[in-house]
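Right after this note come the structures.
No value in this document is a laboratory result; all are computed from the given coordinates. Keep in mind that this is a model prediction, so the values were computed, not measured. Cβ atoms are built from the backbone, for glycine too; each structure is taken alone.
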Structure I
Amino acid sequence: MVWVCKNCNYVFMRVTEPDRCPDCGKQYIVQATKEEEAAFFKSLEEVKKEEW
């Protein structure tokens, strides 16, 4: 699942629901919307292409 911190806008993947943001440590975590999730995976694909 993809999660978003509403405090710092950090987007990350985690299998289980996180209790804190791995970036800022706040507890303002929500599941990403479909749009946020799509943007996250698009960014991952772009990074993968750049590494090759």
Structure II
Amino acid sequence: MTSRKRSNMKLKLSREGRRARGIPAWIIVKTKGKVRLSNRWRHWRRSKIRL
């Protein structure tokens, strides 16, 4: 990918990168293991972002 990205594309990529992280451990403990995965979780290779 080019290093000269448009600013709105950089914002979108950074948002998607934050969403791809896992759920914090304290949430799993608080919900007693019922919530383990985020519904926005995305693997970098299997599903791509629509830009």
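Brief remarks follow.
- Among I, II, structure where Rg and Dmax of the Cα atoms in Å as derived comes to 14.3, 45: II
- If distance in nm of label points 7 Å out along Cα→Cβ at positions 16 and 32 is computed and equals 2.1, the structure in I, II: I
- Winner on relative contact order in percent (Cα under 8 Å, 6 or more apart) once structures I, II are ranked, highest first: II
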